[in-house]
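Some structures to go through are shown next.
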Structure I
Amino acid sequence: MSSIWLYPVILIAGALQALGPPMNGQLRQSMVNPWLATTVSFGLTLAFFIIVLATQPRPLPTAQAIASMPWWAPLGGIIGSFAVVTGLFFVDRVGAGPLAALTISANLLTSIAVDQFGLVNMPVHTADPWRLLGAALMIAGVVLIAR
C-alpha cells in the first residue's frame, strides 16, 4: 500500500498548526492569566484524547514494552508544550508569520541534526548538501518573513 496519502494529511496538519498560536494568543488575551489559558488549552486536548482512548482502547502495551521504553520517551509532550506556550505568550508580539518561520526553522535544523546523528533512536539520514542547502534557504526565508 502506498503512503502517498500521508502527505496531504501532513500538509493539513501543518496548516492547522499555523492556526494554533494565534488561537492560543486570543485565548490568553481572553483568559488574562496565561497559565489558566494554557491549562484550558491542554485540558481540552487531554479530554479529547481520553475520549479517543476510551473508544479505541486497543492495542495496549505489554509490560516488556513499557520496561524497555527509553526514560525520555514520555517527555515528548512536555517538550511540545514548550512550543505551544511560547506561541501563546509571544504570537501577538512577533506575528504569526515570524513565529511560524522561526519555529519551523528551528524544527528543521534540529530535525537535520536528529537525522544526521540518529538521536532519540531515529535511523540515520545523512545531512547531504541538498538538505543543508534547504536549511540555508529556510533561514533566508525566515529573515525575509521577520523583516
Structure II
Amino acid sequence: MEIEFDPKKISYKELLDIFWESHEPTARSFSRQYASFIFFHSEEQKKLAQVSKEQLESRKRQKVYTEIVSADTFYPAEDYHQKYYLRRYSPLVKELIALYPSPDDFTKSTAAARINGYLGGNGTLEQLKKELDALGVSPEVIDRVVKALRGATR
C-alpha cells in the first residue's frame, strides 16, 4: 500500500508549516539516520521547501540543518522505530497489534498512526474523542488511549 500526499486535504505549504513546528531544525543530528529531511516530488515543491527553509533561518537567525532532497526510493524505518509515542504504552500496542497482527498492517494502520500523533502532542483530547469512533478500534482501546493522553498532558 502506497500512501500519497493529497493536496486536496492539505496544501504542501501547510504540511511544511507543520513539519517546521514539529521538531527543532536548527539542531544538528548526531547521525545520518536521525537527520531531518524534506522530500519533494516536483520542482514546485522543491521551491516551496527551499523558501520555507530560508524564511525559518531568517526568523530564527540560525542555520537550519534540514536537507531538501528529491523523493526517490523510500525505505520505511525499522519496526522498532515505527509509532514511537504509541510504543510507550505497551498494553495499548498489544491491543492494536491484535487488530493489526502483521507488522506491516500495524505500521500502515491509520488508527495506530493517528493515535501515535495524538500521544506525541499533536491534537487535543477533544479532537481525539471525536475521531476515535471512526478509527474502528474497540471501546477498550478508546478507553486506554484517552487515559494515556490524559496522563501525557498532566
Inset, instruction - Consider the structures I, II: one of them gives 17.3, 48 for Rg and Dmax of the Cα atoms in Å as calculated from the coordinates. Say which. - result: II
Inset, instruction - Determine which structure produced the value 25 for relative contact order in percent (Cα under 8 Å, 6 or more apart), calculated from the coordinates; the candidates are I, II. - result: I
Legend entry - Which entry (I, II) yields the derived value 1.1 for distance in nm of label points 7 Å out along Cα→Cβ at positions 87 and 119: II
Legend entry - Structure responsible for -26000, with helix-only ellipticity at 222 nm (-39500 (n - 2.57) for each DSSP H run of 4 or more, over all residues; to 500) calculated and labels I, II on offer: I
Inset, instruction - For the read-out distance in nm of label points 7 Å out along Cα→Cβ at positions 31 and 135, a value of 3.5 was computed from one structure; give its label from I, II. - result: I
Inset, instruction - For structures I, II, calculate FRET efficiency 1/(1 + (r/R0)^6) of positions 47 and 127 (r between Cβ atoms, R0 = 41 Å, to 0.05) and state which one comes out highest. - result: II
Inset, instruction - Compare distance in nm of label points 7 Å out along Cα→Cβ at positions 15 and 63 across structures I, II and report the one with the greatest value. - result: I
Legend entry - Source structure (of I, II) for mean count of other Cβ atoms within 10 Å over residues 55-62, computed value 12.2: II
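Every number here is computed from the coordinates shown, using simple stated rules; none is lab data. Everything numeric in this text was worked out from a predicted model, so none of it was measured. Cβ atoms are built from the backbone, for glycine too; each structure is taken alone.
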